[in-house]
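The numbers here are math on the coordinates, done by the rules we state, and not lab data. No experiment lies behind these values; they were computed from the predicted model shown. Cβ atoms are built from the backbone, for glycine too; each structure is taken alone.
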Structure 1
Amino acid sequence: MSVVRAAITQTDWTGDKESMIARHEQFARDAADQGAGIICFQELFYGPYFGIIEDTKYYAYAESIPGPTVERFQKLAQALKLVIVLPIYEEEMPGLLYNTAAVIDADGRLLGKYRKHHIPNLPQFWEKFYFRPGTLGYPVFDTAVGRIGVYICYDRHFPEGWRELGLAGATIVFNPSATKPGLSNRLWELEQPAAAAANQYFIAANNRIGNEAGEFGDKAVTFYGSSYFVDPRGNYVGAVASTDKTEVVIRDLDMDVLREVRTAWQFYRDRRPETYTRTGEH
């Protein structure tokens with residue numbers, strides 16, 4: 001498959017889980033109607049970004065995988081013949097919770113899941129209260145549109161995981177996020193294009209929009225959207241999405257570009273892992 005039509009979403013919090021799920025079901029239908037073969041939703045797509053505060057009531061958003069939301073989207077994926085990357089709050093058992101993305105193939109099969117490895121703990125990102133660090137490595141999933149990986153939000157600041165996904169054969173990596181203004185703005189512009197060029201694959205980066213003041217009052221932040229795709233040269237594929245509008249961003253990804261770039265720049269051949277003695281230190 002030389003061209004993959006891929007979709008990512010950005011939207012605001014509606015105020016309840018069911019309407020968020022229904023909204024994203026419609027996003028999937030809209031993407032499939034426009035010929036997309038894969039879609040990825042934003043981080044913790046069916047809830048608010050509750051890392052703003054520490055409150056045990058938000059543990060109730062966690063579900064098992066497979067579980068009701070995953071199974072609902074498995075049926076939809078099969079009906080639409082659409083690969084779906086589904087970022088949800090996972091409960092492995094009570095008290096053991098992860099920030100996870102389930103990957104569902106276009107025939108409805110649950111291929112597996114990725115658990116966010118790097119968990120921030122700083123003002124308005126109190127994620128260590130909610131999530132255990134990921135335990136499943138950096139899997140790459142063989143889907144109907146090719147080999148894909150997932151790297152969630154804060155993960156993107158750590159180059160080692162991007163490289164792990166490249167070494168495992170990923171051709172597209174999705175980075176669903178919840179990113180607020182401040183220190184992150186410039187990094188949002190830099191990191192995914194740099195990672196795409198360094199690792200020679202496509203990256204899809206999507207962020208929330210809106211302000212969740214109804215949930216968090218004066219502690220709420222305004223997420224800035226700006227979702228985008230970049231190619232293995234580090235160039236944007238089409239325009240960057242808006243900062244404040246709900247969008248399904250759909251782009252055609254030319255997989256021949258990946259081969260062209262890897263032929264021109266032999267980064268994987270010229271690596272010297274035996275000399276990188278400090279990257280594996282604890």
Structure 2
Amino acid sequence: MTIHPLQKQIERHFAAGAEALADPLAMAAFLELRAALERGEIRAASPDPASPTGWRVNAWVKQGILLGFRLGTLTEFPPEDPTGPASGFSYVDKHTYPVRRFTPADGVRLAPGGSSIRAGAYVARGVVCMPPMYINAGAYVDEGTMVDSHALVGSCAQIGKRVHLSAAAQIGGVLEPINASPVVIEDDVLVGGNCGVYEGTIVRKSAVLAAGTILTRGTPVFDIVNGTILRATAELPLIVPENAVVVPGSRAIVKGKAHPKTEAWGLSLYAPVIVKYRDEKTDLSTALEDLLR
């Protein structure tokens with residue numbers, strides 16, 4: 001694996017702690033890293049066929065993102081002009097992470113109405129962003145993806161090509177710990193409304209998460225097609241298989257592990273269920289996505 005020219009610089013400045021604050025080379029290295037992130041040249045996690053998950057965490061990139069927060073100072077955006085009129089919308093954040101600006105040449109459709117994409121995020125050509133939505137620093141959003149209203153793409157999250165993040169979908173990031181894998185949504189995945197994908201979960205290509213599905217490291221997924229239960233392990237995150245169609249379900253609480261009243265109350269626990277694997281009929285239900293782009 002080739003070492004990126006920035007890696008040693010970032011690792012050195014990150015290890016320097018507070019001493020990096022007075023080093024102009026630290027800021028120069030961070031700004032170079034931020035620009036490379038925005039161009040999609042480096043990523044917090046990269047596809048890697050040799051890895052058990054198919055993805056490799058680039059810990060030094062995460063270090064560089066955290067270095068930016070360390071070097072940043074609170075600044076008002078846009079800068080106050082005491083001689084001019086009130087600027088309307090304003091915010092205060094670290095000066096190292098302003099809001100990204102886009103032009104028609106970028107090929108990103110960013111509709112008006114309260115959306116923000118933070119500096120250090122990569123957004124490819126053909127991405128559609130419907131307000132209000134938010135993409136955090138270190139995230140990677142690939143071509144043809146739609147980020148719908150009230151959707152969140154967390155720091156360092158990796159979103160593939162032609163993904164639809166439906167309204168109110170929450171894609172967690174995982175910036176810390178440094179070596180932890182961020183959430184990965186691979187190509188052609190449909191994430192339904194009000195879904196939540198967190199704690200390093202990987203959703204493989206062409207999977208469908210029905211509205212309201214919640215996936216975390218501690219969430220078992222019940223595959224009723226193959227009769228198996230999918231879980232995260234100490235070494236691997238939760239991984240949703242390719243083409244899986246996952247819906248919110250429930251399972252009964254085991255009597256021996258619950259209060260005697262549990263059965264009388266009719267209680268059950270949330271359980272995501274793989275009810276089928278995607279086929280041509282399932283694909284027809286997602287044809288609308290092409291019309292929206």
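Identify the structure, out of 1, 2, from whose coordinates FRET efficiency 1/(1 + (r/R0)^6) of positions 2 and 250 (r between Cβ atoms, R0 = 30 Å, to 0.05) was calculated to give 0.05.
2
One of 1, 2 was used to compute Rg and Dmax of the Cα atoms in Å, and the result was 17.8, 52. Which label is that?
The read-out was computed on structure 1.
Quick one: helix-only ellipticity at 222 nm (-39500 (n - 2.57) for each DSSP H run of 4 or more, over all residues; to 500) came out at -7500 when computed from one of 1, 2, so which one is it?
Label of the source structure: 1.
Figure out for me which of the structures 1, 2 the number 5, 18, 21, 16, 14, 12, 9, 5, 1 belongs to, where P(r) over Cα pairs in 5 Å bins from 0, in percent, for residues 26-65 alone was derived from the coordinates.
This figure was derived from 1.
Out of 1, 2, which one gives 10 for relative contact order in percent (Cα under 8 Å, 6 or more apart) as computed from the coordinates?
Label of the originating structure: 2.
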